[in-house]
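Just so it is clear, none of the values below were taken in a lab; they were calculated from the coordinates. Quick caveat: nothing in here was measured; it's all calculated off a predicted structure.
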Structure I
Amino acid sequence: MRKPLTPGGMGRLVLARTPDHTSAMDQPAPPWVDLDDPQLLEKRIRDLRLRLEGSGLDALVQRLHGELAARGLSFMPPCHVGDEWFVPVGVPAIFVPFFLVHPRLRELERRMVLEVEGETEAWFMKLMRHEAAHAYSYAYKLQHKRRWQQTFGLASTEDPGSYRPRPFSRSFVVHLDDWYAQAHPDEDWAETFAVWLTPDLDWRARYKGWKALQKLEYVDELMGSLAGRPPVHQPAYRPRDYDCLGVKLRTYYARKRKLYEDSYPDFYDKDLRTLFPSVPEGAGVHKAAAWLRGHRRAIMDAVCDWTNERKYRVDKLLHRLTDRCAELGLQVAAHDSGAPLRVAAYVTTLVMNYLFTGRFKRTK
């Protein structure tokens, strides 16, 4: 299932050795690898002829299959190169984002969108276990089982596109960032399955006293009943009908940046320069970043009182604005008595936009 971009991890993906002891570094360099970014962006993704085989990622796919086999499961989800992490609705197959297949593409991804989703082996495997859950759901039609629905909810529930997580809830496991299990019944299932599948994780001890433990116990029982059984639904399909690779890299990144543009450092620059205009020479001034730090608690309390938003989210937003003010070198006049009201009104507007649209700022 397609889902929002997950937050970044630490480190870089070290390509694992494939069974024949080759890695991506041992393969002949593709003809596009030495192109500069403007030239590479003009390439259609499909024309890069990317394959998991021989990339080093195939060894990690085999690791996933090994984890499934260790649980007695016989279905090994096929994996393909796609435009992002997803499992097509109704098709029990995993698509891995193309930018992970080659170091040059990971480099481009980082420059274009600031992070590379799944770039470490640990992060890659967390995502693979999550997607494997979706593949199993379709392969065995698990979402149609009455007890599955009683445990996780109706999979037909409309995806709202955004959700408001409860960070301290013990009704859901914590696997991917942003409390992703709370996004939708399908994601609750996938996150619970991923925790259950994780090697060397004592999930009974980790989730002791949590309501989520009941879900884990159900997954354990359900998957035990599927041990050695072939899929009941394994339709024929063509990967290219789902991979979304028929666009140029330039188009792909234009769409991706538009979707996630409020993550970029310059997203608030125009607003911040309006909030903190140039201060005339000779006037007493404070650094805007320092001023925001000094007023952070009062602004946060005021915004939360009027919006009923969680303090952790408003605090995170204020930290982002403060850091950007420091980078821009913005200042505020010492006698500017209207600054607190302007900033509080601005942050309140951002939060209200988030509550109604799932984004902090409307885009044009």
Structure II
Amino acid sequence: MSDLIYLLLPIWQSQFGLSYFMAGLMRGMYAAAMATFQIQASRLATRFGRKGILLGGTALSGLAYVGAGQAGALTGLCLSLVVAGIGASTQHPLASSLVAQANEGDRAASRSALAAYNFAGDVGKMAIPAALGLALGWFSWQQCVSATGLFGLAMAVLLGWMIPKLPTRAGQKTPECPTSIAVPPAPKSLGYGLGFKALFCTAVIDSATRMGFLTFLPFVLKAKEANTATIGLALSLLFIGGAVGKLACGYLGRRIGMVKTVWLTETATAIIILGVLVLPLPLALATLPLLGVALNGTSSVLYGGVPELVSLDRRERAFALFYTGTIGAGAIAPLVFGWLGDQISIPHAMQCVAAFVCLSLPLVWLVEPTTNFKESS
């Protein structure tokens, strides 16, 4: 539901006469609301329970999308996007904590489960843009967005039935049980040390790159004479690669370590972005799955290291801080690169995106050795 906005931005730009900065602002408002309420969602979950807050946020996003579909003016549409972002803020930290809790005591299983959870998000990114890109050929964007909101409400009801109160794997004992798998607890000194800070900054740069590029990729393709269905297909191809990348990079991180994996994926991201800008439309579309592997795969390696760099009692808050920073960067990046697009053209702004991602390369060396997946059992 969140990434459907990328497909709709060129339509909104044409209908409301938006500049690139304003188009970036619309995406940024959603992401800013989602980032701002991450920590608040974590606090509410502590008081009222993760499941209820997660379901309430999902339902709120669905209602907001229904409202966006009924909005006839830009102000109402923007307000609906902000409300949808607030609802979406519950998803990342609470669902990640539920997944980590369900695999407590088994570090390798926890990483695999988090990677699978990350992959599941890309399944939706593959399906919804392609389906809506085709549907927009027969229905208005308002009808398509309203239908997406109704789908979100239905999923909130379904999740209420699916999510148990205390998620644990069948037969797994609690970590405190003497017969459970012996894994030493993370020491308090690792709470927010240099490793977590370096991981956080690396993820912020990676997120800003990804959100900045995704926001304006439809405009790059539109300049190559792609129609709405083609743009929907392009986003699906990109997210197919992203889904593969999140699983493949998780495996690669365990084989060669996080540092080498991030260097490989971020360098490939910069090179392929430059290629998409100069290639004709058919070849640009052909490179998007590979770009998705590099662009999205890094995140699964980075956020899979969060549980290893913080103590158990700080984990949920660390996830909230981590997602607040990365999604916050994703809120600011469209504004910055949109403003650059207005000043120097979108292709030149995307060249700046390719250069910006390279700033993450020296930072990843500062992450503490505990996140080196190669050393893990």
Structure III
Amino acid sequence: MYRPTLLLILFVLANVFGSVIYAQDDNCAQDCTTPSYGLTASELAEIEDVPLNYLDPNQTLMHDRRYMSVTGTTTVYDAPGGNVIRTIDQGFNYVTALEDADGWTRINGDEWVQTANLTDVNWNVSAFTGIVLPEEMPTYTIAWALVNMYPSKIPGGTPSEDFDLIYRYTELHIFATETVDGFRWYQIGPDMWVHQHRVAKIIPLTEKPEGVDTEQWISIDLYEQVLIAYENERPVFATLVATGLDRWPTYEGTFRIYYRARREFMSWGTVGDDYYSLEEVPWTMYFDDGRALHGAYWHDGFGYRRSHGCVNMSITDAHWLYQWVAEIMGSQASPDIEEGPFVHVYSSGTYDS
């Protein structure tokens, strides 16, 4: 007769203690102190903010050509409706338009194509620009957002719309790092955390790489997709780039700029596979066989790998770097092979394809 009574007592006690436990959990979710990460708001407020000098987007250089993409295989004529002189094979092809006439567009001296085969892409010319770095770098790490995103309140947490949306290319300051499930999370503000794959960091090298003996030199971090220009050990300029994909890599190593041209025609690949033809690629500087530093008018995807091995930059950034090298070399172009500044290509981490 005592067992039912005992079971009843245990059942009641379990419900009472369970209610207490759930009440404590509910209260804790609202009132108790959660684990803290990184720096506090008061600690962050004490960090001196170093103003940075961004290049102004050079609208004149960005839009001094009418850049057009070519659709499909396109016949080129010597005049509107004239004689066929060549064919632009199907591929990743871009030309610059000089004038229009009754459904025809002139793309070079006496070369004409049907306007219907062209699409204006000037709207996609990137206005992104890099930073002329201060002599005294800040104590925090400078980075850029690679995607539109909301930060999380804790490392590894769900993005929270309690914060303002951070737009792609926004400058971020990294104050602390936490690792969650093998990935780094960066603190960018009070209780504001972002995943490592969503940012690109400026990480200057602290000394010249072995073999680099010029005063001016350039580093390219394939992992961060960041280029930095140096004067001896001091970083003077940094920007986002787009380097080669797995199939057409930008190789690691130490090279020298050997040929420069303000505008360069580039074409390579197999028709039907990876063929491309690009007219008037701006501010081109070759450093490793056919791989070059240059401006790109056909995309705004800096911070991600996407090229055939070259190092793409915005037109404004490519112009700045070209002029920096021109001042060093004492000329605007190089018809003959020359030994320019070193280009050191490396990776600070393992890139996830």
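Rg/Rh (Cα atoms, Kirkwood Rh) computed as 1.17: which structure among I, II, III? Only structure III yields this read-out. With helix-only ellipticity at 222 nm (-39500 (n - 2.57) for each DSSP H run of 4 or more, over all residues; to 500) derived from the coordinates and found to be -26500, which of I, II, III does the value describe? Going through each structure in turn, the value belongs to II.
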